[in-house]
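Peer 1: These are the structures, in structure tokens.
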Structure P
Amino acid sequence: MSRNQPKLSIFALGGLGEIGKNMYVVRYGDDIVVIDAGLTFPEEEMLGVDIVIPDISYLEENRRFVRGILLTHGHEDHIGALPYILKKLNVPVYGTRLTLGLVDLKLKEAGLRGTVKLSEVHPSPNFELHLGAIRATFFRVTHSIPDSVGIALETPEGVVVHTGDFKFDQTPVGHPADFQRMAEIGRRGVLALLSDSTNAERPGFTGSERSVGKNLAKIFELHRTRIIVATFATNVARVQQVLTAAHAAGRKVALAGRSLVNVVNLARELGYLEVPEGLFIEHGDAATLPPDKVVVLLTGSQGEPMSALSLMARSSHRTLEIQKGDLVIFSATPIPGNERAVGRVVDQLYRLGAEVIYGPGSETGVHVSGHGSQEELKLMLNLMRPRYFIPVHGEYRMLAKHAQLAEEMGIPRERIFVLDNGDVVEFQNGRGRLAGKVPVGNVLIDGLGVGDVGNIVLRDRKLLSQDGILVVVVTISRANRTILSGPDIVTRGFVYMRESETLIDEANRLVHTVLSKLLEENVSDWTTLKNNVRDALSRFLYERTRRRPMILPIIMEV
């Protein structure tokens with residue numbers, strides 16, 4: 001074996017041990033191919049943060065080797081980070097027609113349209129991309145958005161397959177999965193399979209999308225009230241089901257939510273949605289029609305505070321309001337971590353007199369997952385028959401369960417790698433092994449700031465949210481080192497000053513005493529003065545209140 005022979009490396013910059021933020025890297029020698037570039041929603045302790053994207057410092061350091069980003073489909077957890085990443089790493093982006101259409105919308109909003117090379121790919125055995133020493137082909141899979149694909153990367157070391165998000169729906173809305181192509185790839189030999197683990201804990205098969213359409217049609221026909229349906233903007237298959245059921249029931253459809261309107265317009269323009277003539281109305285006109293003639297389709301299935309449904313639940317929407325008797329359908333399950341936000345919206349809807357269908361326990365069948373359950377994961381393993389298996393896309397327990405399924409199907413445990421983000425699996429001469437780590441992490445997006453909110457800022461925000469802030473302002477004479485004015489104390493989120501005058505007066509006297517003593521001792525260093533004030537106040541306030549507010553001394557010299 002040549003010491004200089006190139007190695008094949010596989011690792012994730014995001015998507016392992018978490019839901020979302022999917023970004024996987026395959027490197028052979030000096031050729032790097034990236035699969036997906038997604039975002040995730042912030043955890044509760046990430047106060048004020050809007051979204052979270054992967055840290056791409058590894059790719060930036062190796063930018064001259066990055067041949068492109070390949071996209072499996074157009075969901076936010078797979079394309080949402082692109083506007084931020086492409087500003088730092090402008091490389092070609094490859095995807096199917098609808099996926100690139102959604103990416104183009106994002107680049108337009110970010111002011112990047114026309115600056116990035118977008119190239120369309122086709123799920124056909126006759127279509128291939130040459131990315132250095134890596135050859136990429138694509139195969140059609142079924143998911144909750146059209147134009148979803150899996151990716152086969154042929155390298156000198158062997159074939160690496162990434163399934164993308166998938167399920168095996170025998171009666172899908174749109175194109176079925178290409179079983180024949182998958183079986184062909186498996187027959188030719190797969191070195192390593194990276195497979196979607198989202199539903200690895202669920203036994204059996206995931207229900208068909210077409211069953212949702214039948215159930216929606218029944219609901220639309222039987223209910224004589226206005227119906228409001230919340231779903232993901234990019235769940236084009238579900239949008240089609242709602243439109244078809246509404247048309248069959250003689251109802252008009254009003255769209256609400258900017259992202260939904262943009263996706264519907266794009267999907268309609270590209271031919272992925274069939275919309276009967278005259279079906280859509282402006283949501284401002286919905287109130288002019290009888291309730292049993294209207295369906296409102298909107299965003300907000302995850303309880304997002306500024307979504308159309310959340311605004312309606314708070315009676316804050318400009319043109320739409322919840323009416324007593326409305327039927328609200330959550331045609332989606334909450335992403336882990338969003339359950340409380342969804343619960344709050346459901347409570348508000350009930351308070352306004354609406355009936356609500358929500359949650360996985362609902363017997364009405366208004367949602368099915370876009371991800372395969374255990375029997376479908378086994379089928380994928382049987383079709384691909386990989387030598388090595390790497391479960392991806394899911395929280396750690398999901399990855400571990402998927403690994404267990406693979407072992408039950410005959411893949412030896414030593415050929416299964418349950419990884420964390422950054423863990424590198426290296427292949428040489430057909431043998432795989434763990435080979436260290438690459439730098440990974442979260443980049444937090446807060447407003448227009450990208451990565452400028454870190455652990456220290458989050459710690460301060462948490463402290464402010466728990467005990468508030470106390471600001472002390474003092475003016476000192478430069479000439480004779482005496483206190484000219486103050487101390488003046490202002491607090492927010494600590495105590496109500498009008499009801500705590502005695503406490504504030506005592507704190508003022510304490511600061512005056514501490515500063516006067518230091519000035520008499522000719523202490524002039526600003527840091528020393530501030531630290532002494534902060535320490536004395538902190539001890540005093542904790543003794544009196546058992547709280548630890550953030551203390552911010554401001555000392556001015558005139």
Structure Q
Amino acid sequence: MKKYSIILVSISVLITALTSCKKTFLDEKPYSAYTPVTLTDSLGLEASAIGLYNLQTGILTYSNNQGWPSVWQVGTDVANATAQQEGIEIPYYNYATLTSTDNAAKYIWGKYYALINNANIILDAAESPTVKIGAVGKAQVTAEARYFRAYAYNNLATLFGGVPLITHALTGPKTDFVRASLDDINALIVSDLTYASTNLADVGTVGAKLNAQGKPAGRANKYMAMQLLAEAYLRMGKNDLAETQAQAVISSGKFSLVKSRFGVRAGGAGDYYSDMFVYGNERRAQGNSESIWVLEQENPALVVGGNIDNAQQRRIWGAAYYQIPGMLPCDSLGGRGIARLRLSNWVIYGLYPAGDIRNSQYSIKRRYYYNDPASANYGKPVPYTGADTLFRICPSTTKWGAFDPNDTFGFAMIKDFMMMRLGETYLLLAEAQVKQGKTGPAAITINVLRTRANAPQVTAAQMTLDFILDERARELIGEENRRMTLMRTGTLVDRATRLNSNDAVHPTVGLTSKNLLLPIPLSEIQLNKDAVLTQNPGY
């Protein structure tokens with residue numbers, strides 16, 4: 001009987017407890033969180049500002065469609081898709097298939113508007129009288145949010161033209177968007193970047209892990225805003241203003257072109273130009289005096305959350321040499337690539353003058369040697385003939401190469417994203433000068449880069465927009481979004497058809513002037529039931 005009485009007592013206690021408790025017993029009371037529930041103070045705004053970097057990194061590291069980085073390179077003048085194509089890039093060399101249902105256009109539209117809306121959330125909160133933040137902190141977080149909003153709108157304007165203009169956070173469904181004029185979009189970009197260039201942090205000394213305001217060196221600085229404003233002014237045709245902004249970055253004394261060996265590979269094989277892109281050398285804190293904006297990544301095997309998604313740039317740009325018997329993935333060859341794209345014949349055979357350091361074996365890999373000790377061919381050169389030259393041992397940039405011993409299969413890339421550096425600043429300056437007819441000063445500007453590259457000097461008579469775009473390819477191959485550059489300058493059709501229409505595997509076809517803009521995503525037009533969201537011509 002004692003055994004059963006214990007059970008009955010336990011049940012009685014449980015019934016009493018259940019009947020006496022209130023519904024509030026089930027209410028959750030979190031005592032901490034990774035993100036703010038509401039933006040009420042400086043800590044919440046700071047966390048939200050960091051989220052902007054997360055969003056931008058996510059755009060670059062998108063891996064569900066592994067051909068995503070190829071979208072911005074193939075079908076231009078610098079690259080072609082290979083037999084290893086993934087799919088999302090097909091409409092970007094076979095332009096007849098680029099329609100309003102295109103997944104790449106839809107994805108980038110959605111991501112940039114997500115970046116804009118998150119920036120607007122911060123900007124609205126910073127203006128709220130109930131948010132606890134000092135004047136200095138408010139100016140800094142506002143400048144950071146306005147920088148990213150301008151960055152997103154500048155890219156949208158380049159890709160789509162006039163787009164819906166949203167300056168406050170959306171708090172509910174909206175189905176009556178209309179396209180703003182380019183003038184209105186441009187005015188917001190200039191306003192945002194002018195504010196950002198005044199209020200963002202300065203940069204610290206090279207090698208410093210914190211900038212002058214005590215912020216991590218990877219956070220936004222005023223020179224990023226100035227450089228982006230120079231690019232935006234060039235797109236707008238305000239070339240004198242672009243010249244002023246680019247010259248201000250160069251004349252600031254904060255940055256200098258890399259002209260000597262440095263960093264983790266300083267004593268090994270290589271040269272000073274290729275040193276900039278070695279894993280562990282890209283950040284200002286790591287000694288890279290040329291870096292203006294670097295999106296810093298960490299190895300997720302070592303730092304939880306150190307990388308967003310699984311970046312595919314190394315696999316896209318690197319040759320698929322591992323598919324050749326007798327070849328193993330290794331650090332000196334940049335890890336495992338699969339060559340979803342191949343440099344165009346124009347880049348491989350016609351772009352670089354003799355002796356140009358940017359075309360050295362450390363920057364563009366052209367020759368391979370069997371590296372498997374078990375192979376009978378160990379140490380011998382891999383024959384450079386036949387179909388293998390199209391993707392297995394195709395010449396490729398080394399800028400994305402890195403070997404991760406924690407991921408010998410090589411699925412994800414762990415390198416930083418060098419978004420802006422001083423080499424490009426000189427190119428923006430030269431472009432602004434050429435567009436004003438200042439060919440003499442433009443030649444002087446370009447010769448600064450060519451002196452660093454051990455390339456022949458150029459004259460004023462050679463200074464044209466075409467030459468500047470050639471020089472951009474020499475200096476920035478693998479770094480710049482080439483599609484954006486050619487769309488911004490209105491040269492995509494001419495340069496892609498003239499320089500890159502004879503590829504043996506996937507030639508550029510169907511390219512017309514309508515492709516100077518991307519299609520507005522059909523899904524956005526269909527959901528916008530209470531207003532007309534006009535499609536771009538030809539789509």
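Peer 1: Suppose relative contact order in percent (Cα under 8 Å, 6 or more apart) works out to 20; of P, Q, which structure was it derived from?
Peer 2: Answer for the origin of the read-out: Q.
Peer 1: Which structure, out of P, Q, was P(r) over Cα pairs in 5 Å bins from 0, in percent, for residues 296-479 alone calculated from, if the result is 1, 6, 10, 10, 10, 10, 11, 12, 10, 7, 5, 3, 2, 1, 1, 0, 0?
Peer 2: Details: P: 1, 6, 10, 10, 10, 10, 11, 12, 10, 7, 5, 3, 2, 1, 1, 0, 0; Q: 1, 8, 15, 16, 16, 13, 12, 9, 6, 3, 1, 0, 0.
For P(r) over Cα pairs in 5 Å bins from 0, in percent, for residues 296-479 alone, the value 1, 6, 10, 10, 10, 10, 11, 12, 10, 7, 5, 3, 2, 1, 1, 0, 0 is produced by structure P.
Peer 1: Can you tell which of P, Q yields 2.4 when distance in nm of label points 7 Å out along Cα→Cβ at positions 80 and 240 is derived from it?
Peer 2: Answer for the origin of the read-out: P.
Peer 1: Moving on to the next point. Given 28.5, 89 as the derived value for Rg and Dmax of the Cα atoms in Å, which of the supplied structures P, Q does it correspond to?
Peer 2: The read-out was computed on structure P.
Peer 1: Name the one structure among P, Q that helix-only ellipticity at 222 nm (-39500 (n - 2.57) for each DSSP H run of 4 or more, over all residues; to 500) of -9500 was derived from.
Peer 2: P
No value in this document is a laboratory result; all are computed from the given coordinates. Source: prediction; values computed, not measured. Cβ atoms are built from the backbone, for glycine too; each structure is taken alone.
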